[in-house]
Structure 1
Amino acid sequence: MTIDLRTLGRVDYAATVQAMQAYTATRTADTPDALWLCEHDALYTQGLAGKSDHLLNPGAIPVVPTNRGGQVTFHGPGQVVAYPLIDLQRAGYYVKEYVYRLEEALIRTLAHFGVTGHRVAGAPGIYVRLDDPHSHALLPQRPQKREGQTAPEPDFEGLGKIAALGIKVSRHSTYHGAALNVEMDLEPFGRINPCGYAGLRTVDLSTIGVQTTWEEAAQVLGQQLGIRLSP
C-alpha cells in the first residue's frame, strides 16, 4: 500500500496533533498510511520525558505539553516537520527499525544537499560536524565515559543538531515524527536544553552554507521518507 503524501504548509500545532490522533484512533486494516509535511508557528513542545528545568527562558514563546516521546524542542517557520502515520504491523517492522528508517531518510535528505548526517548513540536525531559538514569521516566512538562520570553519556563535541525525532505509537500505528531545520530563527533553541542536553548547539541548512527553500527540502524529505518507510 502506498503512502498518502500531503504537504500542508504552515498549520496550527494543536489542531494537527488532534488530527493525527483522530486519524490513528479511527484506523482500520484498510486505512492507507499517510505522511504529512508542514511547519508551525514558533512554540516549544515538551515531550513525555520533559523536565521543566530544561526550559531555561521561554519568554513569550508558548510551551505546549505533548504526548510524543522525548523532551523539549522548538518548532518554528523554516523547519520541515514530517508526521508519518504508519501501521507498523502491516508494514512489517518494529519501533526500533522505524526510528532507524526515519533517521536514514533524514541522512539521505542531507546527502542530497551535500551534507553528511551522523547518528550519536543514545541521542536520537541527526547531527553534523560543525567544522566540516560535508566530511564523510566517521565520528569517534560515542557515547564516551568522561572523567567524573559514572556512566557513558552522548558526546556532542564538535557537533550541531540539525534534525530531531519524537514519536508516538498507539494501536501499532505511529504519529508525531521528525523535524529538519532548513532556514529558521535559531535563537529560541538557546533558551532551552534541546532534547534535554545542556549546551547542545542547534544548526540549520543555511547555517552550514546550504541555500535551499522550505519547499525543496520538504519535497526531498518526503521522497526519502516514502522510500524508507515502505515495507
Structure 2
Amino acid sequence: MIDILVMDQVSKSYGEGDTVVTALNQVSLRVGKGEFVAVVGPSGSGKSTFLSIAGALLTPTSGRVMIGGTDVTAVSPGKLNRVRLEHIGFVFQSSNLVPYLTVIDQLRLVAKLAKCSDQVANDRAVELLKEVEMVHRMHHYPDKLSGGERQRVAIARAMMNDANLILADEPTASLDSKRGRAVVEMLAAEVKSRQKAAVMVTHDERVLDLCDRIVTIKDGALISGDGEHFTVNETDRMTAANK
C-alpha cells in the first residue's frame, strides 16, 4: 500500500517554561491509498490539533508530516496554500458551502482557484455530482438543500481537484443517524473507487464500521485499542492486517 499521509513523531505545544501545554504528543500515523481511517477520542483530547496539522493548517512544534510524498513541514508558508489546494480535500461538519453559489458553482470555484479550464471544470463537476447523486440539484442554492444533501456536495467539492488526501471533521454532526450514515457510506465509496486516503474525526460510533481502521487520541497521543501507544512501524502492521 502506498502511503499518502505520514505523520512521524509529530508534537504540538503552546506556551513556554512552566506554562507549556502539549496538545499533541509524538503522534505517528500512516494512511495509504484507498484507506479510510477514523480518529476518535473525548473532547479536548487533541483531535482538532491533529486534523489541523494533517491538513497543513497548523505547523507542528516537532516531527514531520508527508502528504503525497511532499514534506509539508519543510514547505515555505507561501507555498502551503498550493499544497492544500492541490493535495488535500476538506469536509467540514457544517458543509461550509458558499450561500450565494449554486451546487455546481461550489465545485467550479475550487477548480477556478486551481486555474483549471472552464470546460474541464464543468465536466468534472458534473461527473462528481452524478457520483454523489446530486446532479439533479446542480442549479440549486444551499438553502434549498437538506443537511445530507449539503454534505454530499461537500464531499464532491473535496474531490474536485483530485486531492490525494481527504480530511473530514465530524461530517455527521448536524445530521440524523440515517442521513449521517448515508453521507459516510458515500465518502467511503468515493475513497475506495478513487483510491484516496481519508481521515475522519468523529464522535459518531454508528459509522465506525464503515472505516478500515479506528485509532484513538487520548491526552494528545494516538493509542491502539488496548491503550498502548503505537509507532509508525506498529501502524504498518495494523495496516497490513487490514489488507
Structure 3
Amino acid sequence: MTRSWRLFRRECLLAVEGAGPGGTDLPLVLLLGVGRNYAAHAKERGAEAPARPMLFAKNPACAILHDEAIRVPRLCREPEQVDYEGELALVVREPIRDATEERALAALLGVCCANDVSARWWQKEGAGGQFHRGKSFDTFCPLGPRVVSLEEVGDPGALQLTTRLNGQVVQRASTAEMLFPPAQLLAEISQGATIPPGAVILTGTPAGVGAARTPPRFLRQGDVVEVEIERVGTLRNTVVVEE
C-alpha cells in the first residue's frame, strides 16, 4: 500500500492529516520558494543562474488543494500577468537546523506537486524589490494531490515533472536538472535557521513558463493547469478570473 497523506483545509491554512506527533494533524505553517533552480528557466527569463539558492517567502494562507480554483484577483487582470510554475514541493515533518543532506532528507514527511502561481507585474514592477506580493495572492499555491513518502517516491532528485495547460504540455523536465538538488537545497536552507515542522519548500520551476513564451501566455478564465510528477500524482486546478 502506498504511504501517503491527505491534505485538507483547516481554517486559513492547509494541513496534512495524521502526519504530526502521535497522529495529530500537521498544519502547513511556512512556504518557501526557490528562484532559478533550473538553468534553462534562468536562461529563458534572461537571468544568470544563481551561485547560491535564491529564496523567497510565500504567504502560507495562499495555499489551496487539488481541484480548488486558482482565482485571479482584480488587481492582476491588467496587465494580463498571472503565470503557472509546476514544481516539486518538499514537506517537512521534523525541525531541522544546520543539517547534513542525509539528515535533511530524513526530516521530510514526503513530497507533493505544487504550482507556484505568480503575478509577473507584481513580482517585478509592483514588488518593491521583493517577490513576496506577486507570489502570495490568495490561491497562488496549489498543493497536492497528496503528500507521498520518500519510501514510495525514491530519490526526489530524479523525478519527471510535466506541466500541462488545457491538456497541452508546456513544461517537461527531470528534477535531476535542478542546480541545487532537494537534499542540498534543504540542508543549505537549514544552516543557522530552524526549518519547522509543517514547512513546505517549493524547489523551483523548469523552463516553459507563460511569461517566456512568444507571445506570452498567461492564465485566463476556464484554463485548467495540471502538474504531474512521476510516482507522486497529478495536481489539477481550474482558473477563475474575479470580476
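Just so you know, all these numbers are worked out from the coordinates, no wet-lab data involved. Not measured: the values here are computed from a predicted model. Cβ atoms are built from the backbone, for glycine too; each structure is taken alone.
Of the structures labelled 1, 2, 3, which one yields -7000 when helix-only ellipticity at 222 nm (-39500 (n - 2.57) for each DSSP H run of 4 or more, over all residues; to 500) is computed from its coordinates?
Details: 1: -7000; 2: -11000; 3: -2500.
Clearly, the read-out refers to 1.
Given that Cα Rg over 2.2 N^0.38 Å, for residues 70-181 alone, derived from a single structure, equals 1.15, which label among 1, 2, 3 identifies that structure?
Working: 1: 1.15; 2: 1.08; 3: 1.22.
Label of the source structure: 1.
If distance in nm of label points 7 Å out along Cα→Cβ at positions 174 and 222 computes to 2.9, which of 1, 2, 3 did it come from? List each step's numbers first, then the result.
Details: 1: 1.8; 2: 2.9; 3: 3.9.
Answer for the origin of the read-out: 2.
Which one of 1, 2, 3 has distance in nm of label points 7 Å out along Cα→Cβ at positions 126 and 206, as calculated from the coordinates, equal to 3.1? Write out the running numbers ahead of the final one.
Values: 1: 1.9; 2: 3.6; 3: 3.1.
Computed on structure 3.
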